[in-house]
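Read through the structures below before going on.
Computed from the coordinates by the stated procedures, all read-outs in this text should not be read as laboratory data. From a predicted model like this one, the values you see are computed outputs, not experimental measurements. Cβ atoms are built from the backbone, for glycine too; each structure is taken alone.
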Structure P
Amino acid sequence: MIRTPPHHGRRFPERMKLTGLRWWIVALLFGAAVLNYVDRQTLSALAPTIQADLGMDDRDYANVVNIFLVAYTVAYLLSGRIADRMGTRAGMTLFVVWWSVANMLTAAANGVRSLSVYRFLLGLGEAGVWPAASKAVSEWFPPRERALAIGIYTMGATIGATLAPYVVIPLATADYGGFAPWIAGALGHGHGWRVAFLLTGAAGLVWLIPWLWLYRKPSRSAWITPDERAMLDESAAREDAGESMEKPWTWAQVFAFRGTWLLLAGRLISDPVWYFYQFWFPKYLSADRHLDQGQLTITWVIYAAAGVGSLFGGWISGRLVRRGLAPPSGRMWVMLGCAVLMPLSPFIPHVAGLNVALILAAATVIASLAWLINISSLVVDIVPKHSLGTVFSVVAAGSTLGGIIMNTLVAAMVSGPSAKAAGFLDQAVQAVCGALFQMVQGEGYGLWFCIMGFLHPAAWLLLKLGKIERT
């Protein structure tokens, strides 16, 4: 008989505890957001090169972006429910694997149709990170820290957008024929930008290692300190007192909730500003400011400003909450300040110097992202945890609908009449907004910069008059 040797009184050491584990968690969410936006921005950063290689005009580009946003909208509606059902850890894993593989597949694109298919698949995966991240924040942070936590991981998105040109443009323009001819031979025409998609997608699969190793709910985590567990338990007990017996909302309850519609409309109106800076601002600099592909790395200024806005927006509303304001009221005061700054936008295309234009654009982007942090925090403030992912997803779907309308509108402004037959997305949007598109056709970027100046003030008035703070 085999006997277990005695331990002679020895005890195996317990697993090391990580002080401030919730901030390690938000660091992982930050990393996921960085990779999410690097993968998303790879197309826009390389748009001039890819359009030339695949024979795409600006309307083709707009349609590919819209295909991505259609998938993003569909995925938003489903991913929150998936995160609620699967849990934060498993849901985030599914989303990251999906979008990383889809981004790698984009390297196989050989025309508008195949590029659209791969971007559609990317959109199906990328949307899920945000409802999953919001659930992670609701599980790991008390209300006073949530806006800051959301600001930190949203800053990851802006850092990803900042890094994207510096990562993907060198990858796309490297002389592979000189030092790695096998890459050029294997990938063929356009091998440079294809390498960029392969490597940026693979990075997401590496991120999964620390995520699966570290993330659990606080009650199940082996890494959390007793003090942090006690603090989170106390916060959760206060917050869950009125909802402990409730079941997750049905779809009917989600759509009957007034806050869902107010926040959806608020994001539909205001989010097109940030979508424009992601998908069209590099093209504006190329077309109207005459920057070439290499010079477009200057867009780091805009995306760095977005990071500042994300962090500042979360910090300042957290300060207001600590001083005694109810969380929804604190968010609305910060959003009012953001709305006041947005009328700087109409001046951007009219100033002579590039540096002045970038300063004005950076100011509006700071305001736009500080707004986004706080309207996202409003969802976490007013929705019970058991249905947070689902409501967050529905609200965020309004964001992508606004982005689709913006893409089609801006394409009409900068392209004028098209000789090609309208695609199904063009036909669908024009069925609703056709008269508007006829009015703005060929007007250029200047008109859109003017419109952007008044979207956030309109959204703030809608939320205020709708009494979002009392929902």
Structure Q
Amino acid sequence: MTRTLYDKLLDAHKICDLPDGDILVYVDFHIMNEYTSPQAFSGLDNKGLSVRQPEAHLAVVDHVNSTRIDEAPDPVSKLLIDNLEANCAKHQIACYGLKDPRQGIEHVVVPEQGIAAPGMLIACGDSHTTTYGAYGALGFGIGTSEVEHVLATQTLRYQKLKNMRINVTGQLSAGITAKDLIMHVIRQVGAGAGNGYAVEFAGETIEQLDVAGRMTVCNMAVELGARAALIAADNETLLAMEGKAHSGRFSFGIEHWQTDVRAEFDSEVYVNSMAIEPLVSWGISPDQSVAIGDQLPVMEQMVTDKEKSDFTRAMEYMDLKPGQSIANVAIDMAFIGSCTNSRIDDLRAAAEILRGKKVADGVVATVIPGSNATKVQAELEGIDKVFIDAGFDWRPQSGCSMCLAMNDDIAENRERIASSTNRNFEGRQGRGARTHLMSPAMVAAAAVAGKIVDVRLFTQ
């Protein structure tokens, strides 16, 4: 019997069928943060339950903490952080708190510690757990009640998804990144098109990406509506797993973790990467994006009533005009960070654009390394000095920061942001804030120009 990678991963973790059609699966590793775990620990206490396998869990402080200082920005955030650390101490769960050198954004920390590996099932109370699909692992977000369940049993009730494969062919042009690629895919396929699917990315373009690029692709696959994103394990995967603190802790090999040649998918999508240009979001959904050299859509291109309604709402919120060029739109802020694009590779790419240049007058520019370890590496390479000399605020503490405005990094009403993050929803970075998603290099170029520009102008 031929099987997809998703089917193999699910079969390897299936414990039993449940009467209602769901299945019970075993969880190899579970990650928590301070924001989605308090109710779960309270549930354990109320039921008199303990954590079944403390060594199979990791807690990371990242959502509500300040990145300006190594403490919480307000009493509520401090309570969340203190509760997480106390609960982890009580149940003997490893916790990377603010003063821990391993602290950082959970989906940056886990791979850099060597925990993610092919064949694993990883759960976390965060939707962007799809990131681990870059390692040939099945990662997905779970709710608070499920966090409690996996803490108590190391298992989860799971509803099997359908299989979708997105085949990406061709070679990316110079200056085009994995962020541009996944934004192009989301624009072509559409937000919500992946609902009910586990999406596997395949094809020569994907194979040519390093694992950092693959993580960006799998991270933003959730914006398709997919609950799981996967890329077959290969030698590039093995290379990315070497020399880490926990390398070999989970080792299932790579030979088994690919889709069989004749496996069938419920849906197949084909994408040509040859013509992809730098992408910029113009609206309030990640699929509302446009190539830097193109104009925004017009009402006549909208077909359904919903498309027309969404188009009008986005244009009004973003204060843009149908048919205008996305290039030269002035920005107020530039932000590089988030679990999508704050790895050392992202910082290097942005620094190359900034070297010897200055942030434009009136632009507030901030960079948040994805982890303390990433920050240290960047400082060893002198990347911090490039950012600081250019006029960026190089923060002392890692965290989610302005990605979701759940801490003290919040944009003001109507401020326009060039952002390397994953979501451009209304109010995502602050009430009334207007987010333009793009690659870290594009953010750096916008910061220097004071407006949205083609990063390739800086590399010619």
If Cα Rg over 2.2 N^0.38 Å, for residues 250-377 alone comes out at 1.22 when worked out from the coordinates, which of P, Q was used? P
Quick check: 20.5 is what I get for mean count of other Cβ atoms within 10 Å over residues 114-121, calculated from one of P, Q. Which structure matches? P
The value 0.10 for FRET efficiency 1/(1 + (r/R0)^6) of positions 154 and 274 (r between Cβ atoms, R0 = 30 Å, to 0.05), derived from one of P, Q, belongs to structure Q
A value of 4.0 was computed for distance in nm of label points 7 Å out along Cα→Cβ at positions 266 and 410; which of P, Q is the source structure? Q
Tell me which of P, Q gives -25000 when you compute helix-only ellipticity at 222 nm (-39500 (n - 2.57) for each DSSP H run of 4 or more, over all residues; to 500). P
Just checking, which of P, Q has the largest value of Cα Rg over 2.2 N^0.38 Å? P
Given a value of 18 for relative contact order in percent (Cα under 8 Å, 6 or more apart), calculated from one of P, Q, which structure does it belong to? Q
